[in-house]
Structure I
Amino acid sequence: MDRPEPRATYDRIADHFAATREHPWPEIESFVADADPAALAFDLGCGNGRHAEVLADRADRVVGIDASRGLLRTARRRHADRGDDVCLPLVQGDAARLPLGADRFGLGVYVATLHHLRPRATRIRSLDELGRVLAPGGRALVSVWSTTHDRFDADRGFDTTVDWTLPGGETVPRYYHIYDPAEFDRDLGSSTLVSHDTFRASGNCYAVVGPPD
């Protein structure tokens with residue numbers, strides 16, 4: 001199976017992809033609304049920065065991290081057009097080797113990104129990185145695409161590619177690991193994170209996680 005690299009893939013489709021991602025997910029809005037205020041928050045896999053705007057309601061400062069320079073460019077443009085800087089600084093970074101200090105962030109979201117990493121060891125290392133950067137008592141919301149989505153007919157997790165169609169009809173394959181819910185729980189349990197809540201919505205598995213005890 002052709003397994004395209006996420007950074008190159010999203011650089012290629014960045015402008016069109018970002019244009020289709022205007023509004024934040026309700027699950028993120030609910031999580032952030034219930035969270036304690038924080039001095040620092042992160043949006044890992046920030047894309048065009050739409051969820052950083054939500055985090056800014058609870059945090060003094062929000063850091064946006066993404067592997068794709070193209071998507072970071074769309075976030076910078078989005079916030080310049082709106083006359084705000086809630087997603088600054090924007091940092092290009094590897095989700096499995098976060099360019100962030102340890103024990104500093106009280107709040108974070110990591111949605112629709114973990115499932116692009118491979119292999120499993122890299123996904124778990126990325127979850128470990130969340131545990132490293134979260135401050136004592138901090139919380140983050142993690143999501144992955146799941147076999148519970150109605151487009152999939154599978155009971156167990158699997159690797160696949162999902163095409164993105166650009167204007168004009170060109171298709172760009174994107175690598176995904178589609179999680180089954182039990183597998184997601186196992187990977188969380190294999191990381192240093194503490195899982196405080198898990199739930200499913202809109203074909204995704206979610207977990208509210210904190211740093212190691």
Structure II
Amino acid sequence: MSDEDYIVFIVDDDVTIREALSELLASYGVTTIAFDSARAYMDVDKSRQPACLILDVELPDINGLDLQSQIADGDHPPIVFITGHGDIPSSVRAIRGGAVDFLTKPFSDADLMRAIRAAVAQDRRAHAERADLDILRRRYSELTPREQEVLPLVISGLLNKQAAAELGISEVTLQIHRRNVMQKMAAASLADLVRIAERLQIPVTHSRRAGEE
């Protein structure tokens with residue numbers, strides 16, 4: 001991982017801290033954008049490139065831990081908390097909330113860079129997973145309405161004749177739709193199709209009844 005291909009957002013109301021962090025990261029070739037409040041951070045469009053958010057716990061408009069809770073379900077980069085008044089309950093809450101680290105000032109450059117790189121690596125994985133999911137959603141949208149009906153029956157483990165009877169079509173027609181689903185979803189096997197369906201949260205609404213052949 002090179003130092004130039006990610007960005008670090010800094011949210012701290014202390015201008016000296018913002019400047020010191022920006023200068024430090026610049027020495028590593030890292031791009032930074034600094035904010036003096038949570039509102040200022042929230043009001044700016046975020047880059048889609050991998051990123052990390054360095055967040056102070058005590059801010060003038062909102063507690064950093066409360067901000068973490070507010071943005072938990074949004075598309076925000078992983079958080080590295082910094083604070084001058086660290087305590088165990090706050091650090092536990094931060095980590096349970098998904099923070100990568102909780103650093104108490106003064107912290108070493110090495111500890112900060114280690115936390116940032118861990119956060120960026122996590123964000124890269126999240127970006128890759130979202131990209132993969134977007135591809136699966138696009139493939140699913142390209143299925144015909146009938147193929148979208150066939151897919152949950154196939155992953156439910158029904159025999160072809162059972163799935164065909166469920167839809168009121170011939171077994172041969174069902175097999176054609178099943179083959180098309182496998183090809184369009186780029187599934188190499190039934191197990192692969194089941195994993196894809198799980199990622200797309202397609203419910204299994206039927207089950208193969210024991211003893212049926």
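Taking distance in nm of label points 7 Å out along Cα→Cβ at positions 36 and 108 from the coordinates of each of I, II, which one would give 3.4? Only structure II yields this read-out. A value of -9500 was computed for helix-only ellipticity at 222 nm (-39500 (n - 2.57) for each DSSP H run of 4 or more, over all residues; to 500); which of I, II is the source structure? So the calculation was done on I. When Rg/Rh (Cα atoms, Kirkwood Rh) is calculated for each of structures I, II, structure II comes out greatest. Look at relative contact order in percent (Cα under 8 Å, 6 or more apart) for each of I, II: the largest one is in I.
Every read-out reported here was derived from the displayed coordinates using simple, explicitly stated rules and does not represent laboratory data. Note that the coordinates shown come from a computational prediction; the quantities given were computed from them, not determined experimentally. Cβ atoms are built from the backbone, for glycine too; each structure is taken alone.
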